[in-house]
Structure P
Amino acid sequence: MRGLPVRSLRGQLTAGLVTLLALACLAVGVTTVFALRGFLLGRLDDQLSASGGRFAASLEHDNDHDADNRPDTRGQADATFGARLLDGTVPRAGVVDDATDRPLDLTGSDRRALAGVPTDGSGHTIHITGLGEYRVAAVTGDDGDILVTGLPLHPVEETLHHLEGLEAVLFGAALVVTGVAGAVWVRISLHPLQRVTARAAEVAGMPLASGEVAMPEPLPDTDPRTEVGQVGTALNHMLARVEDALSHRQASEERLRHFAADASHELRTPVANIRGHAELALRQPGPVPGAVRHALERIDAESRRMTRLVDDLLLLARLDAGRPLEHEQVDLTRLILDATQDARAAGPAHHWLLDLPEQPVAVTGDSHRLQQAIGNLLANARVHTPPGTEVTVGLSTGQDQVILTVSDSGPGIPEELQDEVFGRFVRADHARSRTTGSTGLGLAIVHAVVTAHGGTAEVTSRPGRTTFRLTFPRS
């Protein structure tokens, strides 16, 4: 993950659960440590209060060698500290060691700390050099002196450290177990959401742009009482609406396709009749006025153009309807040679080049439709580029595909038209069809033929270089 934050919902829920538990454990641990510390300090204060300063009071005797004048250590715990203050000074201090007192040499900071202890009988914490932290209490003696008695805090600190270590082990184990169990629980809880995600991804990968699409079955077990169930229910409703919309669109496309096919089929006969009558009138013997002859020639030219348009529309309607094509071995190299020869005859002012492999290349398909697609590409390059343009037809093979390219050095295709150049009736110059006879369907037929053969059609263009790339599955 390289330090990236957890982004999945499952990871966030698990991390949140573990974090909350860690905060709860921290709060419990801190509370118990402070509570136990307060309790143990209270016990020490009670012991100090019970001692009544007896050990500190016995330190007023100066003769340590006299048994009758030795400090009173009876009932005093080991390491009990005692000091006697007189007029702000500490004439003597000692500590109980194995039921005997051991005199202490106090430093200046120790003496100042002892002098600063309030004489209220309550416990206070100070540091004594050589002994460590002590809990001390000061009371006023009978002679006006101050008696300070203390007990070490070392046992308290040891107990607290032991508790902290125990809590760290227990809470750490609890966090690990909770993290694993929480991850499993979250995974099980989010399993319905994973089904929703998988179904949405399945729909997103479907070819919804065109054709008949079979939507997947609705998600089961969508409990509206849960958030995941509500998402599943909403997805089911959305899929139902999408399926209805796709069905209506498919029906509309089918009606339009049938209309185009029927209209094209019905138009072929009257257009052919008009063309035949125009040719017959032009062949009549005798003088024909110039205006009439010109009108007949225009009728013949437009009827020919109308025939091509009807044929192109009928071909596209058949390809859209999924009419089966011929499946035979087609020598693509031969088709390219023939189409280039025809293009050279139709456009002698262009420079036609070939870049073909030494061995013939074959694909499986319909030779007539493939020849039509190649011819349309070469006609497109001839019609829409100026004389002198260099047009190169290339053919190459890959591991599992055959690539046919047609490149020219013309002015290129406008950038705003490159994404829709294979559309129907798409023209860079809307008046071009009247001067060149183009129907605007040539590249649409190329795309439909290549798609029907299981291939793809692409174009890249810039001023001085335009390349159409057709990819076919290799035989």
Structure Q
Amino acid sequence: MSQPDTLIVGGGHNGLVAAIYLARAGRKVLVLEAASEAGGQLANRMPGKDLGAPALHPAGRLRPEIIRELGLARHGLAIDDVPHAAYTALLPGGENLRLSTRRGDTDTLEAIRRHSARDAARWPEFLAFMDAACSLLNAAYATPMPRPERREILGKALPLASLLLKLRRLGRRDMFRVIRSLSMSARELADEWFEAEPLRAALGALAIHGVTLGPYSAGTGYTLIHNWLNRGGLAHASPDGAAITQALVTALQAAGGELRTSAPVARVLVERQQVKGVLLKDGTEIHATRVLSSADPRRTLLGLVGAPELPTDYVWGVQSIRMRGSVAKVHLLTDGNHGLPEGTLVVAPTLRYLEQAYDAAKYGEISASPYLEVTTSGAVVSIHFQFAPFALRHEGWGDARAALETRAIETLSKYAPRLSDSLQSVQSITPVDLEEHWSLTEGDLNHGQLILDQLMFMRPLPGWSDHRTPIDGLFLGGSGTHGGGGISGVPGRNAARAALSGR
């Protein structure tokens, strides 16, 4: 490539999505990825021996509109608008509650009816409500959030008016239902809809997935809708991260962009509040008039730019972004006779159980009875473990890894008696591993907690939700920005549009 005019820091899904939009718009784009392969959180790399299963996310789902706009189907990524994989709550005594979000699924209705006939009757209405809520949230994520200046608000009046119109079209009843649900706790939301505790807890588990909150916490109504939107329902569905990454890399190359791996950025070069390019860790300088970072805001602004280049109040705001990662991963290699069904499995018997698992994180402790989400890939059993806080109170993660693995295995074995006998090896990923190997500050998968004061126009900072920074030409496009959290590609798309607007 001749001299690039746009540099993308980070070759994860958001960085690649942004790069493709910019390359298709005629920009000369170079993506710089620190690791030896692209994909970021979707890459299959492991800190130790590779077990042949996705390391962090069992699957991912870019927004269907992004797949269409970037023509990713031509590069092997099909659109699945209605994934309906099984979501199974493992219950004491060997009983399961198997749920699907497919309309009219008689097996799901019968499974719910065994616990409550009333809940089974309400399930179709709940699915319709979640569709409406997800549609509105998706529209909000696609709408540029203006800065609190009259010129900015007026300049984005049309997108904001369009969002309000979509809200009004929900109808008065659903409009108020959706708005109320965003600030509610998952327990309150579940209480309004259902009476059977296994069903309520299954929904509460999705609400707290990936965030350091309990189902009694305000705002977990929002995170339930957010996670449901990202997955397209309750369960993980194909494709896996490798397929998404491959399609994005191929599309980038087809658009004329370039990807360079094993190219860690040491610093973003700034002169008189204007971005000038980047300095790689090997000493190479690459100059460009525009830099878009898909790394988390704190790492980008305090680590790569540096506080001396930024206004004091802005630095204070970046330092105040709450990360608080508390997710660990435990991968088990078995002989294949683990006895677990396929699909997405959760250990979340009651809402109280989930809240008590969260209580441990408040005090810097690993949950003794954790919330687990489990997927299988052949002989590999992958466990998403909550809660395992980044900052432990009484020990370091070097000493705590064994306890994490033991608690994960013992907890799951209560619901899968054949698991222990089939076990061959164990490999875990702690929050410290997430920071060291995936550059996730404090091990936060979302680049900043999805809490009420870090959402929408307050993400990543109040007044800076438009992907711009105080440095001219420097844009943020990772999960820590508006629309972020999970696998969707929305922040990358929105950041690319901001960069193309020149504002």
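The maximum of distance in nm of label points 7 Å out along Cα→Cβ at positions 224 and 272 over structures P, Q, that is, the highest value, falls on P. Comparing Cα Rg over 2.2 N^0.38 Å, for residues 232-303 alone across structures P, Q, the highest figure is found for P.
For which of the structures P, Q does the calculation of Rg and Dmax of the Cα atoms in Å return 50.4, 169? Answer by label: P.
Each of P, Q could give helix-only ellipticity at 222 nm (-39500 (n - 2.57) for each DSSP H run of 4 or more, over all residues; to 500), but the derived value -17500 comes from P. Identify the structure, out of P, Q, from whose coordinates relative contact order in percent (Cα under 8 Å, 6 or more apart) was calculated to give 23. The read-out was computed on structure Q.
Given 3.0 as the derived value for distance in nm of label points 7 Å out along Cα→Cβ at positions 352 and 456, which of the supplied structures P, Q does it correspond to? This value belongs to structure P.
No value in this document is a laboratory result; all are computed from the given coordinates. Because the structure is a prediction, the values reported are computed rather than measured. Cβ atoms are built from the backbone, for glycine too; each structure is taken alone.
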